[in-house]
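Given below, in the form of structure tokens, are the structures.
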Structure P
């Protein structure tokens, strides 16, 4: 029996109760059209197999196109987005997998290509970022452009393998693996260059609180095309104070210091490995000086000329073979005293006063003059202990004329035992040995 639902007649049958006050349900061949469905139990799509319910589900349409939520290949498929309330979440096996602001804890894999700003990131395995950066968990290392970082951080660029890490306890390491240079750069400017042969070049000033070196080669100051070595060396600076310098200077080339140079005791200054100055001694090679004062000399030896323009106080002075000891002058050989190039006094086997080539020189003696007399009578200007000769004339004494010796005319013998009726002396009237003598100066009798 057909039922016409368009008639206002209400009806009921087993399983259906019509309580509508207006048209709400339209049944056509294979289709039921209704405004609202309020199922009290599950909606079940039934077939003898899942293949018979393939594509079955819920559809929404406007007569031209439709949107659906259907069963396909053991999955629910929809061509519309799912929009849950903010407090709801997607779950699998009653476990949250995605909420409004969080992936569930069971979601451990993804193909995410972009992330927001992460507050933290924990990676327990290897990680590759953009095919250029890798995190290698077994080595606890990070590599950029390299899968074999040599340190905690490895970078490979322009054929240079760079690493940062620690190869031994208590030591950090920064460097290259290959035979490459290393540059430290600030402000896009190279400040320090470490060459592959170990040379280090600092492009600027180097400040260090302490410098300790174990180098086996000297410290080298290298001239460049724009600068010389002059003025280079060691400089100490202090705020608001003159700098201290130990540097190379020119004119002539020399090491110049603004400060004293103080050696430890027992050390000395050398030139060409020869001592030139110690704490208490000038070296044996130091032969010239401009000393104006010296201390108390124990000994003074002069091999050449010597000039003393001031007082010389010493108990002994040796000049060549002549010594002055305790106010006594001793000559071991002839001693000559002269003026300019002329010898005026000669002390040798004989004592000569005056120059035989200059008879015109005057010799003046002020005071009594004695010859061969230790204690002369102070009342006489000239005292002679033996014969004398004046102007080639001999004056001797005796009790008579000589019997030996060469005499010249005018020589005189003074009578040492004059008596009355005797003579004062005898005079040589004919030269010879002993010559011919005649008395002179008759002595009267009383």
Structure Q
């Protein structure tokens, strides 16, 4: 097995072992000089302050997962290490494979909606929306204006809930328990709102092909506005507990740096891509059937462009040790997107209240799909989630495929972990915010 050198600095009077040949003499082919016992300082030839020598250690393979809490699901990482230094990190996936896409080829699109909930189960509304839009593109269906605003409202609320889980569990990965409790307390309030809408708290099946399963119940908008008023001050508390906290900055700033070029080459998307300074968001840059939902909304893509983030409100400053593309910036993008989504929800409430007409009607189970195919990607909380639907003239698709954002974001892990310390692996992995239900399907 190969070996790597770890440089160690030795101070004071500690010298080389008796009989050892100094490196300079060995390279020059000279015999060993007198040792310390002869009264000659071992540091005399290379400086009085320090002596350096190589300590060689065996490479070992360390299994991190699939039961490790910092793997965010049933993920197994095989770390090849030399001491505390990670030489290679290899993800092993497939422990949560459930044949979801093959099931999609044996049921109608409406029957497959519940299976999309179980991909990114922390953002089930966004998964419902992505698949529903793909089928609507195939059928050339357009949802009424009021239904589009309702979809924006629900999808952005779920984006907040997903980012709260990402922030809370990331603090837990790095040894901070309090932010985890704060984030889950606020997420529970969002789930209360979802329960009033569709009766579920995790797997919703609310947004469906053709619209939504039901309109909002009376009084729901007022409860949502009350939540937003209560929630906004909590965001500042989370910035104090994590974003600007000295230990958190030491654990994340300058760690796992992902250059923009590498992020693009690996197909990364979402906050992972924008955290590297790439100004790209499908809500603005996607296909018309998706971007039409956000027409008339005031918002800005969260990415550092020209050396700064959006300045629509006083955000915590970027710490000096932080490097664009590191773990801290990926976390920071999510925190700013929480604020952005709060603004989008407020606008959606206003637009929904003014809109007239229905919110849309789900298609029938017997609806036949044309002999064509449609592929569409949407901006889910973790990145670009794509769905392919191929029809053959029957109500059941001939082919059903999903493109996972977490799968592509996870693929760059080996690049990020090369040369880091073992203790940095949870920080790097947590900054990617993956969910294995979406990776394995």
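Thinking of P, Q, which structure, once mean count of other Cβ atoms within 10 Å over residues 201-208 is computed, gives back 8.6? Traced to structure P. Kindly point out which one of P, Q the value 0.20 was derived from, the read-out being FRET efficiency 1/(1 + (r/R0)^6) of positions 161 and 265 (r between Cβ atoms, R0 = 25 Å, to 0.05). That value comes from structure Q.
Suppose you compute relative contact order in percent (Cα under 8 Å, 6 or more apart) for every structure in P, Q: which one lands on 3?
Of the options listed, only P reproduces it.
A value of 3.0 for distance in nm of label points 7 Å out along Cα→Cβ at positions 73 and 313, calculated from one of P, Q, originates in structure Q.
Can you spot which of P, Q the value 13.7 was calculated from, given it is distance in nm of label points 7 Å out along Cα→Cβ at positions 129 and 433? Here the read-out was taken from P. From which structure (P, Q) was mean count of other Cβ atoms within 10 Å over residues 273-280 calculated, if the value obtained is 22.5? Computed on structure Q.
Looking at structures P, Q, which one was Kirkwood radius over Cα pairs in Å calculated from, given that it came out as 24.1? So the calculation was done on Q.
Given a value of 2.7 for distance in nm of label points 7 Å out along Cα→Cβ at positions 289 and 305, calculated from one of P, Q, which structure does it belong to?
Q
Quick one: Kirkwood radius over Cα pairs in Å, for residues 169-384 alone came out at 27.0 when computed from one of P, Q, so which one is it? Traced to structure P. Can you say which of P, Q returns -12500 when helix-only ellipticity at 222 nm (-39500 (n - 2.57) for each DSSP H run of 4 or more, over all residues; to 500) is computed? So the calculation was done on Q. Taking mean projected area of the Cα convex hull in nm², for residues 65-320 alone as the criterion, the largest value within structures P, Q is that of P.
Read-outs: derived from the displayed coordinates by stated rules, not from any lab. Since this is a predicted model, take the numbers as computed values, not measurements. Cβ atoms are built from the backbone, for glycine too; each structure is taken alone.
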